[in-house]
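Engineer: Each structure below appears as structure tokens.
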Structure I
Amino acid sequence: MVKNREFFNLVRSSFVLLAVCVLVMGFAIPTATSLIAETIDPGAANGSQININGTIYGSYYLAQAFNQSYFFQPRPSAIAYNQTASGSPGCSPNTNQSLNQTLSNINQFENMNPNVTISKIPGEVVMDSASGLDPNIPLNAAKLEQGRVIQSIYLLSEKVNRIVSEKSITSFVMNLVNSTEKQDFPIFGSFYVNVMTLDVGILEFMLQNGIIQQSQLS
């Protein structure tokens, strides 16, 4: 009888400990962490959503296709920027298929930026990222694209009869790039920019100046 009582006491203690662990580890700590994150950085805590005039268009963490010349271009994606999955090319980097794809990406970059010599093109912008959704590009890549972006925005403003001075567009684009640059490691790290931040900034600029309408966004 004594042994049975000891056994039931042990079982009861185990269940109490289990319940406490579940409550603390499964509810209390995650809830507290979420509340702290929401308070300190609500944007990041909610996935850094792209919110334009109340409509969500994705996340700053996930690259999307921007096919127009007035946008900065994200890294190539083997999954066509599929937001429901991630992945890299299915072939080895030293195969002819991989080489041909890289050459195609180089040609595309050169065609979009005709004044840029091939030796100045960073490798990151012509090679697929591991996830296919990497939103970051090297800072020097963004600077290579600045001229084309500025000119394209100006030409579009002319086309829709909402002309904005090229000087204003130049100032905006250059400030946008410089103000969003980051370094991946202090002092010795490389500088990069988030292409989603740049392109959303361009969208907001064009919306504010009537160059495009929100109904045109998809």
Structure II
Amino acid sequence: MAEETVHESEEKRSRQGISTFFRRIARRLNRGEKVPINDEQTVAFEPPAEADLEVEMTREDGTVRLEIEMDWPEEDGEIDTAAAESKATFELYEDRAEQYRWRLRHDNGNIIADSGEGYASKQKAEQGLQSVKTNVADADIVDQTKDEPSAGEQRTSKATFELLKDAEGQHRWRLRHDNGNIIADSGEGYASKQKAKQGLQSVKTNAPGAAVEEV
């Protein structure tokens, strides 16, 4: 059978970005969970119990190349090319104040997340949206309603979900980037922490692979 390229991508990343990519893979492998290999998490594989691991480092004309390769029988770890079939869609729009915003609408019609603030340009709104798509799936959750909130066991994202209570006693969440900016929030309050967590998990599941539409 001829060789088939299922997925291929190449981009320049910072050292932190590369480490985030490998930590995400390592975390899922360790847990035996489906492992996504792209930021949109649309291409993934079931982790095999064991695989042949090959590591090779070469240098030529001042360039160093590091190749890490895994091989295993496909029946031991099948490929999924529709791993993150999203049930939601990002909507880009301009509000009455002529600010650009986005919202994430579930197929059931509910808005499950929004930008929380307006942007001066469509480009800035798109950049904020892409930051959410990139960081949301593996963001840790910090429960600020507890006396001693703590982050998850391992950082694999440049953002953190914060669970909190508002002045009316409603439960909400927001997604805060490591630069301090809030890049997404729940948009509405929930009557219980459990409902807020369910909404948060829906965003973690659906945002990475969600399509973007202008409305």
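We did not get these values from a lab; they are worked out from the coordinates using the rules stated. Everything quoted here is computed from the prediction, not taken from an experiment.
Engineer: A value of 44 was computed for percent of Cα pairs over 26 Å apart; which of I, II is the source structure?
Structural biologist: Going label by label, the one that fits is II.
Engineer: May I pose another question? Which structure, out of I, II, was helix-only ellipticity at 222 nm (-39500 (n - 2.57) for each DSSP H run of 4 or more, over all residues; to 500) derived from, given a value of -15500?
Structural biologist: So the calculation was done on I.
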